[in-house]
Every structure is written in C-alpha cells, then in structure tokens.
Structure 1
Amino acid sequence: MKEITTIGLDLAKQVFQVHGADARGHAVLRRKLRRSQVLPYFAQLPPCVVGMEACAGAHYWARQIERLGHAARLIPPQYVKPYVKTHKTDMADAEAICEAVQRPGMRFVPIKNAEQQAILAVHRARESLVRARTATANHIRGLLSEYGIVLPQGMRYLAKVREAMINHELPGVFCELIDLQLEHLREIDGRIDLLEKQLALWYRGNEACQRLRTIPGVGLLTATAIVASVGSARHFSSGRHLASWVGLVPRQHSTGGKARLMGMSKRGDGYLRRLLIHGARAVLRHAQKQPEAERLWHVRLMLRRHKNVAAVALANKNARTIWALLTSDAVFDPLRRVLRPAPAV
C-alpha cells in the first residue's frame, strides 16, 4: 500500500467512514470503522493529516487523534459541500473531506480544549434556561389574561401575581396551577444563578477575560464566551477577520466590478453576535446621558443613522478591539478609547 498522507474521516454515532489519499491525492484507502475501532486503527497508522467536518463530537475526536501523533483539521461543513461529487453518502462525504483538507487556501476551525468546551456548555445550558424562563413567564401571563388579569411588561411584575389575583374570583384548581408555575419559575432562576456563579468563578481565574471587561459593552457573559470560543485569537489574521467570523460585517453581492453591500452577513456564532450587539446597545443607551456625549463617535453615528446601525457598528469595533487585546498584553482605556500596556503584576 502506498503511504497515506491525508485522511478524510466522516464522523457519526456508530459507523465512521475513512478515505485515505497519498501525496499525489490518489485514493489508497476506503474503509468503514465502528466507534470502538477508530482510535486503535489510527494508532497503528503513520502520522498524517486527518480532516473532519466541524460537527458534533469533532473537537473530542480531533483531540484524541492528535494525541496519537496525527495532525487534525476541522473544516466548516459548508466548505466541504462543494467537493461532494455525487449523492450524499458516507463514502462520498469522506472523500470530499479528504479533498477539501488538501486545498492550500482552506480555512479550518480551531480545535477547542476540554475546558473551553465546558465553559461553552455552561453558556448553552444558561441560554436554554433563559428561554425556558421566558416561555414559563409567557405561559403564566397567557393563563392570567384568560381571567382578565394583565400584568405590566417585565419579569419583576411576576412576583406580584398573587396580589393581582386577590380581587378576582378564581377557581382553586387554577390558583394551584399558577403557584406551581411560579415555583417552577423560581427553580429556573436558581439554576441560572448557579450557572452564572460558575462563569464568574472561571472569569476570576482567567486573565484574558479580565482584560476584555475593560471594553465598554463587554461584560462577564461576553468575555467568557469570547475567550472560550476563540481560544487563541492568532488564528485570525486581523480584527476585521474576527468581526467577519462573528457575522458583524456587511454581506456582499458583487459582480462585474460593481460592489454591492447589504445588511449583516450573520455568519458564525449567533450567540456571540447577540451578546456583542446587546452590549453595544447598552453603551449607546448610557452614552447619551454623559457630558459632551456629542463628541463620542458612536453617539454622532446614532444621530445620523438608525440606532440599530450604530449598535452593529459599535459591536464590530468592539470585536476588533477584542482581537487586539487577545493578541497582545494590553488593556483598554475606556476614557481615551485606546489600548495601553497592562500593569505589571
């Protein structure tokens, strides 16, 4: 058998497809592996480049395969799709991955370590609980509206539900149902507080997160999510590259030498993009109350453009500032809006 230099590995739950190629790109290996056979099989292979789609479980398999001496590469699925020659099959997908990983201009996803994945799992669990809390609150409001009880907007008013129910003749079964839903709401709040304490604990032990929080509009959630998602910002060639990765740059549809810029590209992680934009909105809301607010560029932008445009522009600038902080040992000076060296410890 010719020497294998590149392997495309199509990940799955139980059955994995392997496609190997030599230095000239010719196929020299096609094989199916059960889950328990993957690591023993790669352990007996000579070191080579192993490409995989960045899907569920990809970071785990990349770490395990790299421990065996191979070079793992994770490819976004949308970059693999053009190389699929026929209908979608495991064999065709593995061959497409093997072909894509050999392209010199291919872009790869940085491999996350176990700690990064753990912090992102906490973020995802918190986000799920926040959605559940909102759904439960809306359910309570919908039930009360059937009896003519309409509460003002805001989660804090749900604490006054029992007071609003006093002056209404309500069935006992309905009152017990509302009490059950309110208890469920308190349980969700307690779990969200617990997850936020875990994020705060990790934040206090991470120097990069603490430097990111010097940027106006970047709080605890944004700082921990960015550091856990990005890891080493040196994977990005510039701050604009990072902003583009988050989806905070205009979407282009240009042809025939005529450039056409549209709205946000909305590529990448929507959770990170939402955190940055919400943080920018908070900065804009408080900036108008500051003395000489008209001298701030984002306030001037908001005066001549829609506030949502100004929020996205500020979020884009914050993303580029985040890249600058993560690739250096500087901190952000919020008064002068410039980078300065971090104080010596």
Structure 2
Amino acid sequence: MKYILSIAFILTLCAFNAGKDLFYIPENWPIPNYDFNKNELTEEKILLGRALFYEPKLSANNSISCESCHSPFSAFTHIDHSLSHGIHDSIGNRNSPALMNLAWQNLFMWDGAVNNLDVQALAPISHPAEMGSTINEVVSKLSESGIYPALYFKAFNDSLITTERTLKALSAFLVSLISANSKYDRVKSGDEVFTPQEENGYKLFLENCSSCHSEPLFTTNNFANNGLSTDSMFQDTGRMKITQNPDDSLKFKIPTLRNIEYSFPYMHDGRFKKLREVINHYTNSVVPSKTLAPELKKPIILSSNEKTDLISFLMTLSDKEFVFNPKQQYPKELFLPSGDRINK
C-alpha cells in the first residue's frame, strides 16, 4: 500500500508544475482532490484568474466581484455583515465561506451543491441575489474589454475568451490559495513551541473538536448538524436541500478552523461574531435532534479558563502571510496603457 501511494504522490506532483512554486503540498498533508491534469497551473493562468476574481464585470450591473464577498483580508470571506450581499443590495440567506486549501475539497458551498471547483463560479454568477448575470454575458463583456484578450492569450496561447477558459482561470487562482504557515504549522515543524496556555488549548481541542475539525486541514470536509437552532426566517435545512434525504437535515459543511481569527462571523448564517460565542454554543446551547452529530450528544463541559485556553490555541491557526499576501490581492500591476484599471 505504501508503494502504491508513493507512486500516486509522484504522479500528482508532476501535474503541479512544482518547479515554479505554483502549488505545493505541505509536509504530512494528504494528496489533493483537485485534478491538475485537467487544468494545469501556470503563472499566467493564475494571474488571469486573480484578475477575474476582482472583476465586477462578472455581475449583471458591474458592481459586484468575487472579492465583494471574499476579501483576502478576512481569509477570503466577509466580516461586515452576517449574510452575503449581492447586486441591488440583495441579501442572501447564508454567510460566505472562507476560501483556502480548496484543492483538498471535493464538495463546495455550505450544502455541497457543487462537486467540481472548475464550475463552482457559475453558482454565484447566475444567482439572482449574488451577481445576477449569466456566463454568456460575462464572456461577452470580457471579450469587449481592453485588457482581457491579451491576458487570455498569455494564459492559453489564444485570445479567444470562452466559458471553459474563464472558469478554469478562476479555479486556478482559487487552488493557489494555500494556507499552511501558521504558528501551529511552525510548532509541528519544530521551529516554534506553544505557550503553556496554547498547549493546554491544543489538548482541549483534541479532546473536544478534532473529530470534525481534524488536522492538518482542520476540517473533514464532511457535513454535520452541530446543534444550531433553526433560523426562523429561512428555515435552512442545509445538505438535505440537495440530497432530499431526511438524514441530512440541518447538516452543513464543516468549515476549516484555519484563519478563524479573521473569518468571523461564524456559522452558515453568520450568527456568531466572536469565538467565545461559538464555544458557548457547544457548551450551553446545542439543540438535540435526530441528525445531531454523535460527538455533540454528550455535553461538552469547559470552564471559563479552559475556553480562554482553547481560543488561545485557535489563534495559533492564523496565517498572516496568507491573509496579507499581496500576490493574492487586487492585481494593481494590471493597468491598461491609458492608465485605466482592469475593472473599468
């Protein structure tokens, strides 16, 4: 078995174009799920995807970009409101998930409605409360722009702008968003050590949280009912909306805890603004139901000091290099000869 896995690992690395450091597998991480053979990463394709990520032309009225709900400074989610906002001040029914380490995922969105990252962007582009557009309209506007034909030529050796190329450029940028340089990672590599408070918080995490938020990704990428009370407005049943299976009622995708310091508000509907509120939910407010995660059927008991220690450990999952990486922010280096920005 070890021999088979090592061969698969080598073949996977070959597809990553690792010589350019466009994608890397951190030590002791699993092999990604993303199929790089179908979308080879290049610097030019990632740059195009980055430009598209910040491009408001993806929305019907040129006012909303992907970044509007996924700011790099909040681990690629938003922090100014609990629910996503779209064109014409529309309000969605869920909080936008943080974006990182997506190559290790195989289902996307809170309910797992999308199973392929290369088509995921179609969902927000076409959603009436998000971008309210169509991919055909997006392709048409990009084709008429002053800069995109040249960017597509650099990425695909051809200036033709198509749906497939647009979506693959976006996913190329998204899979390049790797967060693996937190204090936790440096402790695991032997370069730093936890403080006594962080160490105790880590032990509490392993005892109470790790079954759903397993290392090193700090998620299993599965779905779970974590005992939240059902919101009165949306009556969101989560995964069951997709599968129509009652056993999936109130189950939502388990988010990563990496960069949790930056990615508030928390939960699928953004109901909690502080980590202590989240922990208090698990110790005091879990609602019993048929689909409740088995781990939560036994009460979690933590003292106030233990909650503080747990939060101290969670802060070690912050990756400032990732959150403030200029190569992931708005591409200011892309200007038209006239000096206009790419979103004009």
Structure 3
Amino acid sequence: MRVIWLLIFVVITQGCEKIYFKNEPDNSPVTNFEIFTKDFDRNYSQFVIRQINWDSISNIYRLKINLNSSNQDLFNVFNEMIQLLKDGHVNLYSPIGVASYNNLFPTNYRGNQLINANKYISFSSLYNSAIESGTVNSYNIGYIQVNTFYSSEFGNADPRYNLIDNILQQNKDKDGIIIDVRGNGGGNGDNALTIASRFADKRRLYYKQKYKNGPGKNDFSDWVNFYLDPQGEVQFTKPVVVLMSRCTFSAAEIFVSAMRVFPNVTLVGDTTTGGIGNPVYRELPNGWSYRLSTSIGALADGSIIDGKGIVPDVTIIPLKTDTTTDIMLEKAIGVIMK
C-alpha cells in the first residue's frame, strides 16, 4: 500500500513545478489566460462527471481579457471560472488573494460537529492535535474523533496517527467504537489508512482511481485498484460506526471508502463532500500558482466519489436549531447497542 501511495506522490510532485516552454512566454494577461485554460483543457480530469463545458467557459471569459487587463481583472476572471468547476481541489494562489470554490461546505450546517460534547463524551488523556478519544457516557462504547488527516511534511505519513494503537488497546473491551470524521477536511491519505487499517478484518479492495493521461476529455488510464491489509498491534473487529457529513472531504473520504468495506462497520450521517482529485500544482509566467484535479476516485463497487460523495448506510441530518442534542451521535449509539 505504501508503495502505491508513493507512486501517487511522485505524480503529484512532478506537477508541483512551473510549466516549461521551449521559448519563455511573455507575461501578458492574455498569455497567462491561455496557458491556464489550455492546461485545464488537457489535464483536468472531471469535466465530464461535473458536466462542465470548458470550451464554452473559456470562450466566454476570453472576451473579458485583453493586453490592457490588470492583475485584478485576471484574478477576477480566474476566480469566476473556478467557481463554475465546484471542485475543492482547484485553487489559484496570487498576491491578490486565493481563489477557491466558495460553496464547498454548506453554511449554517450542524452536521459537521460534535454537539454538546460534555453531555455525551468523557474524553481520555489519549489525544493529540489530530486525534481525540474518550468514552460515550453511560455506555461501554469508545469514541474517537479524527479532526484532520493533515501531515506537517507534505507527502509523508505523520507519526501522530500511530496513537490509534494506544487508543485501541485502551478500548479493546468496549462493545463498539464510534469514529467521528464529520468535520475532517482531509490531508494525507496515508494517515487515513493508518487509522482504517486497525479495523480491517482481512485484505480488502476499498478504492479505485484512474488518472488523466492525454489531451482528450476521455483520455484516462485504466482503473487502479487499492487494497488495505490489517496493520497495527490491535485489530478492532467488533461493531464500529463512522460518523460522516457534508464536510467530510478528500483524504477523509479515502478513510470512509476503506471503512465501509469492513463487515463490522456502519456509516451514519450525511453524504460526504465528493472530492478526491489527486491535484497537481502549476505556475504561470506571472508567478501565480494554481492546482487542478488529475484523477477520478471511486468506491470498491465502482461508484464515483468525485462530484457525488459517499452515501451513508443510515442518513441522519441534524436541524440548524440542534444545539443540545446530537442526533447523529445518538443514532450511532443505537446502531452499536441494537
């Protein structure tokens, strides 16, 4: 598994550079626009699944850019184009600001958080900046909240996630465990698999991915299968519930895709964000950088994740007015105790 993720990392890092040309292009707004739009045309992976006509969008916005356009004009155009893609792995970085899809996560949404924590959870001393653990009050159920899968070193697994072995040792006699990734916005897939592998009963196919490999809209590699094996000092194969939401994104969706194939796991909550992406980074002649998605991810059964999300086994959507009752967590407790 580690070898596969290293190969993906190589693909990513090869894209984290300036696009090189035989002759250095001029730094005009028109040239920067042309390079940006043509790079997306050739290498962006999700036009079809997101039902985007990039040729039409490029033609419309080309009319807004000329040799006298300012940097602010160019930034505004790029920002508007990025909004149309609705992809959380497409971003533009410039001295003017960062352009990202503004509506990736829902507003006034309570499904992404533990509500009234003290009512439900007694937290333990086993925690760090990525993981918190505890026990569900009045039940013999463990609780693990994974806040992020971020790594401080890009591309490398983070040792913070090895705390899962200590947590599972402490919870080995529990009737079940609830794992909360409702507010997890992703990070490094290796960290997600570090956690998920401790709940695996055997080697299982959990995820598929194909990569953009040509200029045509449908030029992709064959599907690559990803498998996960049991790892770690303790395997927990009693009932597990994964709490997920509209704010469960990217590497957190890798985690959900792995957990869902284990027979002892139930997914509870809301459909995930829907974005795996495998983004690569580019640099324009004016020094601005951007990233774009270069793959499509799918569940083991072939269901596309990007642009669609992962649907839970049990759908629970809290009301905006829920401030004292965590109905997602209560449903998770009920699933384990049934």
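The numbers here are math on the coordinates, done by the rules we state, and not lab data. Just so it is clear, the structure is predicted and the values come from calculations on it, not from any experiment. Cβ atoms are built from the backbone, for glycine too; each structure is taken alone.
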Worksheet entry | Read-out distance in nm of label points 7 Å out along Cα→Cβ at positions 201 and 281, computed value 1.9, structure in 1, 2, 3 | 2
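For volume of the Cα convex hull per residue in Å³, the calculated result is 153, so let me know which of 1, 2, 3 that is. Before the final figure, lay out the partial values.
Details: 1: 234; 2: 153; 3: 140.
The read-out was computed on structure 2.
Ranked on mean count of other Cβ atoms within 10 Å over residues 249-256, which label among 1, 2, 3 comes first with the largest value? Before the final figure, lay out each step's value.
Values: 1: 11.1; 2: 21.6; 3: 27.2.
Evaluating mean count of other Cβ atoms within 10 Å over residues 249-256 on every structure, the highest lands on 3.
Of structures 1, 2, 3, which gives 14.0 when mean count of other Cβ atoms within 10 Å over residues 177-184 is computed from the coordinates? Spell out each step's value before the answer.
On the way: 1: 14.0; 2: 21.0; 3: 26.9.
Clearly, the read-out refers to 1.
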